[in-house]
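Quick heads-up: structures coming right below.
Taken together, the values in this text are just the output of simple stated rules run on the coordinates, not laboratory data. Keep in mind the model is a prediction, meaning the values are calculated, not measured. Cβ atoms are built from the backbone, for glycine too; each structure is taken alone.
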Structure 1
Amino acid sequence: MSRKHYLISIFLLLLLLGASGCGNTKSSSTVQNEPSNTNSSDSINIGVLVAETGASSSMGKPGSEAVKLIDDQLKKNGGMINGKKVEIHLQDFKSDDPTAILKLKDLISKEKIVAVVGATNLSASSAVSTEAEKNKIPMVSLASLPNGYGHYIFGVVQKDIVIQSVIVDYLKKNNIKSVAFMHARDGFGQNGLKSFQELGKENNIDVVAVENFEVLASDMTVQLTKIKAKNPDAIIVWTRPPASGVIAKNYKQLGLSIPMIQSHATANQTFLDQVGTDGEGQLVVGSKLNTINQFPDSKQIKISKDFSEAFSKKYNYEPNVFSGYAYDGVQLVLDAISKGNDTPEKIRDYFENGIHNYPGITGTISFSKDDHSQVAPDGLALFRIQNQKWTLVK
């Protein structure tokens, strides 16, 4: 981690902490919930697309609220960076891909945005990235894009294989040699299966059963019963709530006792609320933000603690990996602007040439010409649910 980026992050977070007591962002901040029809040449506009409502809201809402915290920070500083007003145009695409594309088009044509951050889930991020690339607008993706990153597309989310390496470390440490893999039939689930099969092969872990399901399925007992018959040493689940919660409850109902490990898409309060006591003892990979006070002090932990305290104070719940992704994405754009990069082309070039060992909350971030999404696993950890709370697995 570079000392320069660390000091910048600490400075921005100190501003954030001072601003976290501000009023409702909808009425008093620079967050714009709908595109306007005018654009000031003196302002620098950033677009943010999140699924604040709809099927992906368990991931999108924490991200949206992290962005509103940043907006509080901007307002505290008069909304100014380098003598120009910076406005964040936060848009809820309602977990609908076509809506995300339409909102991005509006942001480009009406607000003349210099960059966009989004769009919560894989399918929306993929769709939006195509539009951003076509319009030469730098984008920070909030989902890992398995088909690669274009000239203008960057990412702050660890690749699936990086996230799954945390799970594999646990499996190897506990001498687990065989697993069953459950996944939704969407892009996230299918890509998760592909990457784990590769990782499992490299680490001599056999995938002895694979079961899939519709993302809105309300019962998974058939799939879990089939898995039970295969007698794996553990079960890995690659989906998000509510499907992940359904699986957790069915697992409990069937009396299964082998370890079950859920993906980072499940590491949020929505899942804990859904499963209640049925989630007791189950494992989830997620951000260190989930249990930030259980880690020894370091530069990264200091930054994350400051963010976590400000977030919790404002929203009365703990931030998670999706809060961190959105926070990191917007802060990268602000970092570029603070160094005089106020056009799409300048921001794109700065990302590719100037982001090295950036202290992201959810992992150390580096971009290069050959890799637009190199995010280390140092912001991730494995958690066990105990007393309906996250507990670090050491």
Structure 2
Amino acid sequence: MEVKGGKPLKGDFDVQPSKNAVLPILASTIIANDKCRLYPVVKISDVDVAVGILEKLGAKCSWENGGINVDTRSINSYSIDFNSSKKMRASVLFLGALLARFGKAKVYLPGGCKIGKRPIDFHLAGFESLGFQCKYHKDGLIEVFYDKRKDKQHEKIVNMVGVSVGATENILMASMFFHNNVTIHNAAREPEIISLCKALKKYGAKIKGIGSSSLYVEHDSLSGARIKIPSDRIVAGTFACCLLSSRGSGKIRNYPFDDLESFTALIQSMGAKVTRDKNDIFIKSPKSIKAINFQTGPHPAFPTDLQPLVSAVLCKATGVSRIVETVFEKRFLHLKQLRKMGANVIIKNQECIIEGVENLNSAELNSTDLRCAAALIVAALSEGKKCTIFDKGHLKRGYYNFIEQLKRNGVKIS
């Protein structure tokens, strides 16, 4: 695509339902073993992959009135094929859901964005703590199953070996296989974990400690439910960064304030003026962006998914910014592309130094992952020079109607 910015964005932007919330909830419908309705849901490519996995397993899915109906009563398989596994990282979340339903599951090592090592060791260690057996095959097939004869653990207590959103979601779902109490310590606290807990409670689970690092799970009978999907906090942050990069002003509707406290505070320290109106936010950009220092980390710290977007804005800030990335070791790939535009960036291990420049140049840029693609667009909005971005389909994995909304508000994209 070709992007030409240089003009302040002005207008309204609508935040879509959360990708990172809906994917584990789609997987969790397997546990309900009933009819479920998820709403609102948009047709981004990762959602299409997840729906495709459900249908291959035997579920019946249909889109209706901005949501999706899922009937998992007819699921008769516990294996996810190689191609489906490789299409997205979240395919691994079906392990926990299938274990809860059948006590066994097979999936191949997952695909997804290449932003660094994301081993599933934390997932497998958690399954083993619950009493499951795990086998890893040379072709990448992962087989997990429950053998009551080998389960010597009367108390189901999982001490997560590291803070991981995906592993917490997987262990949370797999714990539904057991009717007795399950305790999960060192659980991730991201908003998407809270959304999954709320969905499981709607099915009939009893979960205590929601929002904390210790979760206590039990259940009797389960049934289907209507699940509302929250706004996508990363998309909301992306629109905010688009406004700041272009030095524009506008309203972002359905802005998840509670989930973006660290981000909102950070853009205010960059000079943005923020006004809240119920569920909407109005952002007015400063004439000059202030340089800042920040570090990413697990929630409630600054989210790693928004680091590429903010760092793209900081390329034209006044002063020197310092960013420490603690989650993914390859989260600075977008900055290597922005150097082609003339960004003054020094990267050393998990730290980067950005000295703001007055102007960025026209360039041909290659997106390497979902957030990199969005960050390159954010940077291009700051200049009236044409940038060519080779996206390779990354953007469609997580953004719905994003380009159309930018065009509607005056950005030239072809």
### Message
Of the structures labelled 1, 2, one was used to calculate Rg and Dmax of the Cα atoms in Å, giving 20.4, 66. Name it.
### Response
1
### Query
If helix-only ellipticity at 222 nm (-39500 (n - 2.57) for each DSSP H run of 4 or more, over all residues; to 500) comes out at -14000 when worked out from the coordinates, which of 1, 2 was used?
1
### Query
In terms of distance in nm of label points 7 Å out along Cα→Cβ at positions 155 and 363, which of structures 1, 2 is highest?
2
### Task
Tell me which of 1, 2 gives 1.15 when you compute Rg/Rh (Cα atoms, Kirkwood Rh), for residues 203-282 alone.
2
#### Entry: Structure (1, 2) behind the derived value 0.95 of FRET efficiency 1/(1 + (r/R0)^6) of positions 243 and 355 (r between Cβ atoms, R0 = 41 Å, to 0.05)
2
